[in-house]
Structure I
Amino acid sequence: MALPITLQADEKLVAVKKRHPIYVILKGIADVVIAGLLIWGISWVSNNIASASGIWPWLYVVVILAAAGYLGVILYSYFNDLWIVTNQRLVDSLRKTPFNHALSSTDLINVQDINVHKRGIMPTLFNFGDVVCQTASTNGTFSFSGVGQPAQLMEMLDRLRDEARRQSQKELRQAMSAASSQTAAPSS
């Protein structure tokens, strides 16, 4: 799979996450159920109202096309919504359409809090939910929505964040040590 980003010098890919397939299937089922209810409602109204009989077949076509279009958007989003986890940052790549690509990134050291949200029977049964990372940026949050095994993802992100912070502190101490040794050296 080609990544929508180029990894930086010392950066290593840790994981690429997508929405859980059940999350997508449930959205598809909801789409079909709503379309079925609309068709049933149109059928009931067309049988009880005799006027404007030529419009009813067109309404069926509109509902079916809208449901198929929305189902296509759901599937396109599933295949083109990626969360990339590296040893240095989190990247959210969302391509809603072939002509609309949103890409955002945050450094792991900027992640302050990590929360998991599982709401409902299906997310609990199939172990998917949302992982929300509170960041120090102006946007404030970085979310993985409908991702599988959210608790394990939270633990991995927490571990990677701690490692990134330790590495950053180590590099800072080395830089400060090098700077202080240069200023302490006698000039000839």
Structure II
Amino acid sequence: MQVVIARYNENIDWSSLFPNKVIYNKGTDINGEPFIRLPNVGREGHTFAHHIVENYDNLEEYTCFLQGNPFDHFPHIIYYVTNFKCDKPFVFLSINILPCEVGGRWYHGPVSECHKELFGKEYTSAFKFGAGAQMIVSRDTIRQYPKIVYEKILNMLSNDICPMEGFAIERLWGLMFASPEKI
């Protein structure tokens, strides 16, 4: 399994426990760790979409997507990831699995509009998502959508540090990967 870390300025000393990792850095330089520099746009969704687009044809069997400080959303992340049994196509890495009210709260972002842009139709039903967008996803689960879907996500998140679409994508990952039949 490859661990993908979306870092801004967090201390990522904890990541030394994962030998197969890639760090995408949108903040200050990191001493002693190789990283790939990305522009500071689009929240963690931009980073995750970037990784998928750049590696679509050579993804590991499983990819673990984490924030620079994953512990706020999942305190036991290191134990869980190092002991993960690759028997599920998708797992939320969040202690807060929450309902998404598609037409509801402002911070749910334009979920329906983003869904329409990605899949050609609005989505109006409630669904669950893992706060923080941290997850483990199988290669086959990612590839059930063509690369163009991830390129669209990357494009919609590339123009602002914290676009409203970033909140929508945080919610849509779970819908895409946990409930693809709803797409």
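Read-outs throughout are calculated quantities, based only on the coordinates presented, and are distinct from any laboratory measurement. Fair warning: this is a prediction, and the values are worked out from it, not measured in the lab. Cβ atoms are built from the backbone, for glycine too; each structure is taken alone.
When distance in nm of label points 7 Å out along Cα→Cβ at positions 17 and 145 is calculated for each of structures I, II, structure II gives the greatest result. Ranked by mean count of other Cβ atoms within 10 Å over residues 65-72, structures I, II are topped by II, which has the highest value. I, II: which one has FRET efficiency 1/(1 + (r/R0)^6) of positions 33 and 129 (r between Cβ atoms, R0 = 30 Å, to 0.05), as calculated, at 0.85? Answer by label: I. For which of the structures I, II does the calculation of helix-only ellipticity at 222 nm (-39500 (n - 2.57) for each DSSP H run of 4 or more, over all residues; to 500) return -9000? Attributed to the structure labelled II.
A value of 19.6 was derived for mean count of other Cβ atoms within 10 Å over residues 81-88; which structure in I, II was it taken from? Working shown, then result.
Values: I: 19.6; II: 11.2.
For mean count of other Cβ atoms within 10 Å over residues 81-88, the value 19.6 is produced by structure I.
Computing log10 I(q)/I(0) by the Debye sum over Cα atoms at q = 0.08, 0.13, 0.17 Å⁻¹ gives -0.43, -0.82, -1.11 for which of I, II?
I
Which one of I, II has relative contact order in percent (Cα under 8 Å, 6 or more apart), as calculated from the coordinates, equal to 19? All intermediate terms of the calculation are to be shown ahead of the outcome.
Values: I: 19; II: 27.
Comparing all candidates, it corresponds to I.
Looking across I, II, the calculation of Rg and Dmax of the Cα atoms in Å, for residues 9-120 alone that yields 15.8, 45 traces back to II.
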